[in-house]
Structures are given as C-alpha cells and as structure tokens.
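Right after this note come the structures.
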Structure I
Amino acid sequence: MSQNTGDAGFREVFDLKLELTSLESRKPWPQKLASKTLLKSADLRIVLIAMQSGAKMQEHHNDGRISVHVLCGSLRLEVAGKTLEMTSGHLLALDRTIKHSVEALEDSAFLLSIAWPSDKELAAQPHRGYGT
C-alpha cells in the first residue's frame, strides 16, 4: 500500500488511510493493538500503530530519537514523570533512551518515527538500556 516513486529525491509514498483500513481488517488484535513497519532503513524506521481504547504499551525506551504523531483518537503518554494527553494532529519528539508509556484513551492511531542510531552512536550511549 505504498508506492515506490523511483525518484532519487524520495523513496516511497504511503496511503495511511489504506494502511489503517488494512490493520482494522485484522481485528481482533492481540493486546488490543496492531502495527506495521512502513519503512525500515539503516537510519530510519517509520511504524504505523493502531490501538483500541484502553490498550497500553508499558514503559519502555528506544535507543534512537523518536517522534509520535497522532493521526486519530487520543493518547495518554507518561514521559519522564509527566503525563501528556495528545489528540489528532499532535506531535511529540523524544530524545534517545527516554522512558515512556502509551495508553489509548479511545481508538487511536499514530506514526512512530525512529532515527536509528549508528553502531558507533549506540556504543557511546552512557545509559544504554536503562533510560534517563
């Protein structure tokens, strides 16, 4: 449900409505959520995640910088001891290794983008695996 453009300037175009419809067609979802990796390259991951109301991703972290872009619904994120409520159109950017959790307050979908660190950057992280 992506289109490879063949142009040197960009790689693919994604129809997010179509991608979400495809995820919806696979219900019921284990743990009330479903995801699809749209792009995986050496330095970037883009993942579409859909969550049913009440679904929760327990506290975790990522070794790369991330962004969470809410496409529809509403989410509650716990980040570094703070509670954030985000609705459609909100975007959150987090630095590496920041612990966070995500809960769907209603049926929701978001794009997770991960700036994947190089092996050298991973090795240099002082708190790798522990969050900050």
Structure II
Amino acid sequence: MLSSEIHIRVRYGEVDRMGYLHHGNYALYFEAGRTELLRELGLSYREMEDEGIITPVREMHVQYIRPALYDDEVIIKTILTKKPTAKLEFEYTMENSSGEVLCKAGTTLVFYDVSSRKPMRVPAFFLELVSPYFD
C-alpha cells in the first residue's frame, strides 16, 4: 500500500454561501492528493504526459460526512489501494485539523496512450516505482 498526505486551507472562493467547501471542489482536492503522492515517488503527471501517457478519471465516488468550512485546514490522505494493472485505484480521507473525518472518497483512473487514445497496461517504469509498496 502506498499513501501520502497533503494539507490544504479552504479558500474563500471555494465555498458556497453557507461557508461550506462547495461539493464541486472536492475533486480538485483529491487531484492534489494524487499529484503529491506521485511527487513523493519521484514522478509527475507532466512527465507521464511527456511520455505519451494520460490517466483520465473513469470513476469517482464521495461520501460527505461533515462540511469543510472556509479557512479550515484540511488534511487529505491519499492511498493507492492496489498494485496497478491498466488502472489506478485511489482512496481518500479528508479530515479537519481536529481529526474529524469530513469525507471519504475513491477514484479510478485508467492508463491511456495519448496518441491512440486507447487504454494501455501500466507502464513498466510506473510499475517499477510502485511495486515495492505492494510486495
């Protein structure tokens, strides 16, 4: 299992009239968590895209438990749950600074060849980076 954590402060432009983080912005927070997890591996989305590999989101589900509020510091815990094959499966837990769980979520991304726009298996270099966390 591979995991990472990122801290984000909820900004004014991300909240609705109630002062709650708007539900549409949660996906951006999850993306930040995935991006950080890859950076900690020594890889970036940009590098993968430069190699002709894209990873669009195929599925996302969110269970909202408590609202994240304006100016709250939230912690997004991101876990790569399985050794990748043709897809990447992530789970997320968002907590506030008091440790209360605000939401739980999951996303499935798929590896695609950018030129053909067809699915592909996990690239060898990616598998080499993540395998030590699953053996």
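What follows is calculated from the coordinates using simple rules that are stated; it is not laboratory data. The shown structure was predicted, so the numbers you read here are calculated from the model rather than taken from an experiment. Cβ atoms are built from the backbone, for glycine too; each structure is taken alone.
Just a few scattered comments:
- Structure (I, II) behind the derived value 26 of relative contact order in percent (Cα under 8 Å, 6 or more apart): I
- Rg and Dmax of the Cα atoms in Å, for residues 28-91 alone from the coordinates reads 12.6, 33; which among I, II: I
- Here helix-only ellipticity at 222 nm (-39500 (n - 2.57) for each DSSP H run of 4 or more, over all residues; to 500) was derived from just one of the structures I, II, and that gives -3000; the source is I.
- Per distance in nm of label points 7 Å out along Cα→Cβ at positions 36 and 76, the highest-valued of structures I, II: I
- Which of I, II yields 1.00 [Rg/Rh (Cα atoms, Kirkwood Rh), calculated]: II
- When mean count of other Cβ atoms within 10 Å over residues 60-67 is computed across structures I, II, the figure 13.5 traces back to II.
- With distance in nm of label points 7 Å out along Cα→Cβ at positions 12 and 116 derived as 5.1, matching label from I, II: II
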